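Just so you know, all these numbers are worked out from the coordinates, no wet-lab data involved. What you see is a predicted model; the values in this text were computed from it and never measured. Cβ atoms are built from the backbone, for glycine too; each structure is taken alone.
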Structure 1
Amino acid sequence: MTNPHHTAPATTSTARHKNKTVAALLAFLFGGLGLHRLYLRGARDPWLWAHLASLPLAWIIAKGAPDADGFYKVLPIMISGLVGFLEALVLGLMADDKWDARFNPASGKRSESRWPLAIILVASMMLGAAGLIATISRLFDLLYTGGAYG
């Protein structure tokens with residue numbers, strides 16, 4: 001028998017709505033540390049830990065090969081940062097419907113991307129492309145000429 005005075009709790013969505021612009025900005029600014037991964041998936045995300053592993057890896061290289069060029073010592077951090085720029089582009093260019101289906105299935109809200117996201121995407125493309133070109137050119141300079149050009 002049911003109690004006529006008992007009311008069922010209201011079904012409100014308690015899932016936090018994840019903003020695509022915030023995620024892209026975190027990937028742009030702190031992608032090398034994986035903060036966007038923490039925002040989107042939490043501390044159990046293995047790629048968050050892969051990003052964070054670049055810091056001790058750079059330290060191990062610096063301590064293990066003290067005579068190595070400084071470029072090699074910071075290369076793990078640079079690669080992690082470049083991946084962060086790429087992830088900013090991937091996240092920012094995802095359609096709003098697909099974004100909501102993946103990251104906000106139970107939030108009850110819909111995403112609407114605005115112009116700040118476009119600025120983040122342009123900056124990510126510029127800095128990411130420049131960083132990738134600089135990294136490739138320096139790596140080839142060191143590998144093929146021994147650093148003759150700088």
Structure 2
Amino acid sequence: MKDQKNFRYIEWKSPEEMHYSAQQWSSSLAFYEDEHLFFEDMLREYTLPIIESNLITEVNALIDRLTKSKKEMKNLTEKVSKHTNGLDILVDGINQPEEEKKYKEEHRALLKEINTFSESYEQLKKDIFENVSGALKKQKQKRLLK
């Protein structure tokens with residue numbers, strides 16, 4: 001049932017709406033890229049509290065996830081850019097039903113891929129903040145006990 005709704009959503013979406021969606025994806029991915037830099041800096045900045053809190057194993061796993069996420073984000077950015085450039089298939093005035101259908105299916109697949117990435121990225125952000133804040137709390141407790 002859910003797939004039918006997604007199909008209808010794409011079936012009736014105009015080229016302008018698809019273009020707008022692609023612009024939104026590009027904007028979100030650019031923002032995520034800036035956030036990546038912030039998280040990398042944050043993990044570097046708080047290395048000492050992380051080590052002192054014995055969270056180095058967990059944080060190393062987060063760094064690996066962050067690196068994989070960055071690669072996936074770059075791949076998605078390229079896909080969105082290529083997808084946006086292919087929009088002319090829908091607006092060129094030439095009736096190409098197979099190519100238009102393929103483009104809409106690609107749009108739907110890209111939508112799912114972006115949503116999946118966004119969900120996993122949000123979880124990664126939560127995990128990073130939980131670990132860093134936990135390390136800082138432990139460091140503060142140690143200082144108070146001294």
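A few comments on the model shown:
- Identity of the structure behind 143 (criterion: volume of the Cα convex hull per residue in Å³, calculated), options 1, 2: 1
- Between structures 1, 2, the calculation of Kirkwood radius over Cα pairs in Å, for residues 24-79 alone yields its largest number for 2.
- Origin of the value -31000, where helix-only ellipticity at 222 nm (-39500 (n - 2.57) for each DSSP H run of 4 or more, over all residues; to 500) was derived from one of 1, 2: 2
- Among 1, 2, structure where FRET efficiency 1/(1 + (r/R0)^6) of positions 96 and 128 (r between Cβ atoms, R0 = 35 Å, to 0.05) as derived comes to 0.15: 2
- Read-out relative contact order in percent (Cα under 8 Å, 6 or more apart), computed value 30, structure in 1, 2: 1
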